[in-house]
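Enquirer: Please find the structures below.
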Structure 1
Amino acid sequence: MTVTDLRPNMDHWQERVDLAAAFRWTARLGMHEGVANHFSLAINEDGTRFLMNPNQRHFSRIKASDLIVVDAADPETLDGPDAPDPTAWGLHGGLHLNCPQARCAMHVHSIFATVLASLEDSRLPPIDQNCATFHNRYVIDENYGGLAFEEEGERCAQLFSDPQKKVMIMGNHGVLIIGQNVAETFNRLYYFERAAETYIRALQTGRPLRVLPDDIAEKTARELETYPEQDARHLGELKAILDDEGSTYAS
């Protein structure tokens, strides 16, 4: 069966393509963790059904047609072919069921975000424009409770009670990013990792940090939130690069 044949028979094709591109680029940036970590995208109004990567599939190989449909309200989902591992189902199911703003969720153990999550003080001070993007817009989970089975997933979901905060620095774990669509969420994931890298490398110098005043950091964050189309254009350019290379992500 050709890619052209597959498209009419698969619902949410464009969403699948976008999510597959995000997987591929996350792997290219080295932000994945072997065959662990997971992304999801809600495909119904209440978020009970969502697209997700199949269990133990490397991000660099994921195709749009590989993505499975998971039902957070049906534990038998875990018995299906290529079913997600129980931690993926627990974490993402908890998010989509309890957080209306979490239409898309991306969880990784990227190096610099995880280093930040490993510090006793995991705050990200606004020392540059990228860091200022997240000023007052993240929550720190201080109570890591082991693998994210169902109860842990629900606990994490409760931490996103403030709709302005769309990043969770998961203490002793990694990072969890939410958004309304793939482009928005991936763009946020990309820039959070860049911000964390800047901060960690600045700490490594051992020299005093130049921290922006709160009002300037907040002004910058608001300006970037309303900057037109950056997230969509970012993902569009990444897909164009993959297309030029003959990638199979959109198949």
Structure 2
Amino acid sequence: MNQTLRSNSYFAERVDLAAALRWTARLNMHEAVANHFSLAVDDTTTKFLINPNARHFARVKASDLVLIDALDPSTMQRPDAPDPTAWGLHGAVHRACPHAVCVMHVHSIHATVLASLADSHLPAIDQNSAMFFKRHIVDASYGGMAFEAEGARCSALLSDPKIKVLIMGNHGILVIGTSVADTFNRLYYFERAAETYIRALQTGRKLRVLSDAVAEKTAQEWEDYPENATAHLTELKAILDDEASNYAQ
């Protein structure tokens, strides 16, 4: 292990974020060298780590992650400046939503299919989709790529801490959480839930939708089961470690 990195502040946070990036690529939920994950590392949540510009998720190492401040307007003049849309979207969310400690944005296949439907809401048709009952919001006002103005507009939709997923109509999804483990677990389950819903629609048969009472009960049970997210990321890191991956370097 690189001792310089180990002694660096935010070592554990860097390792977690790099592992999540690697696994997202393995699940084919990435898109070329686009999409970004960020993690706040201070109490104000404006100082955050983010994946470097134009680096494939499958190659990102802990030491590659860039530390920036959403309140520093000179960020985009730095030699290691992030992608402009990463600054526009993630910077805006970290400035406006202190409850969004971790932010993950992807164009994963099934979530993006959902975001392309006239009604992009995810109904509670199974245990996984019930996790998101009244905890997601649809943005139906896509205005182009997520540069600063579009990023600010999107961030305003996440002002309610209960909302954990922004379905970005005609675009993709943005997921927030309290840690890398919490956010990645939610990202994973949203993609699985979206796939189940899309496949159910493809049958052309009537959906069996949970009642609001059962959906809310199930969503609350998911929230009261936090060790699931931590265990998930711990196991993914163990697999990467067993493979002698360099993600933690």
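Enquirer: State the single structure among 1, 2 that was used to calculate FRET efficiency 1/(1 + (r/R0)^6) of positions 72 and 184 (r between Cβ atoms, R0 = 30 Å, to 0.05), giving 0.65.
Expert: 2
Enquirer: Moving on to the next point. If you rank structures 1, 2 by distance in nm of label points 7 Å out along Cα→Cβ at positions 48 and 168, which sits at the top with the largest value?
Expert: Largest one: structure 1.
Read the figures in this text as sums done on the coordinates, not as results from a lab. All figures in this text were calculated on a predicted structure; none of them were measured in a lab. Cβ atoms are built from the backbone, for glycine too; each structure is taken alone.
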